[in-house]
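K.L.:
Each in structure tokens, the structures are laid out below.
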Structure 1
Amino acid sequence: MITLAKWSIQDYHNMIAAGILSERRVELLEGQIIEMSPEGPLHRKINDSIAEYLREQLRGSAKIYESHPISLPDSEPEPDIAVVKLPVSLYDSRHPSAEEIYLLIEISDSTLE
């Protein structure tokens, strides 16, 4: 049986800082480095429409992040859209944590079978 090593968030940040992952679209999920799916035109269009709508509705109440990391205990995913607590200065030296996130949106332009 093969056992995979789990990466810590610090390990992941060190690899990014060293340029090891610079050419790849990846995210850390439950200690594993996962290749992110490419985004097509429909995905971008839907993402842009939802983010624009949320910005209009929530202006001054929350910050809308698009494809930016969030911090969880053993993960650093990059959801398509995250609605996070203000002020944004909270995130000057770190990513938003679960307690600071009001809503996450992940868009799929294909169906799972």
Structure 2
Amino acid sequence: ERYAAKNVSDILRAIYRINEAQTIYNEDIFGPVQNDTIIIAIQVHTRLTYLRHLIVSLAQARDIDKTLLIFSHDYYDEQINSLVRSIDFTKVMQIFFPYSVQTHPAEFPGMDPNDCPR
């Protein structure tokens, strides 16, 4: 599912929907998550090229098809989302930090007008 995020409100709605759904992609191919499934959590920011290299590397790992990759994002970006959702070698899930600088630019964690001067 693609979310066309044009502003902070759209991004927050998309993040909420994705986090609420907790969709695991490729379960239909690789089976459901089990108690003994190895989970690999990957923190993602905005570096698409580095993420692409990591995914290519992970695709070559032995038994990667038995894992669940969880991509934890602190920035909402459609190109990154498309790249993550294009993974076809194991189960994948995306989660988003809902209180990022991207979604809260004028309050904590962004620059709050009530902050002490720097």
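What follows draws every value from the coordinates through simple rules; no lab data is involved. From a predicted model like this one, the values you see are computed outputs, not experimental measurements.
K.L.:
Given -7500 as the derived value for helix-only ellipticity at 222 nm (-39500 (n - 2.57) for each DSSP H run of 4 or more, over all residues; to 500), which of the supplied structures 1, 2 does it correspond to?
P.N.:
Values: 1: -7500; 2: -9500.
Label of the source structure: 1.
K.L.:
Matching task: 91 is the computed value of volume of the Cα convex hull per residue in Å³, for residues 29-84 alone. Pick the structure from 1, 2.
P.N.:
2
K.L.:
For relative contact order in percent (Cα under 8 Å, 6 or more apart), which of 1, 2 scores largest? Write down the numbers at each step before the final one.
P.N.:
On the way: 1: 22; 2: 31.
Of structures 1, 2, the maximum of relative contact order in percent (Cα under 8 Å, 6 or more apart) occurs in 2.
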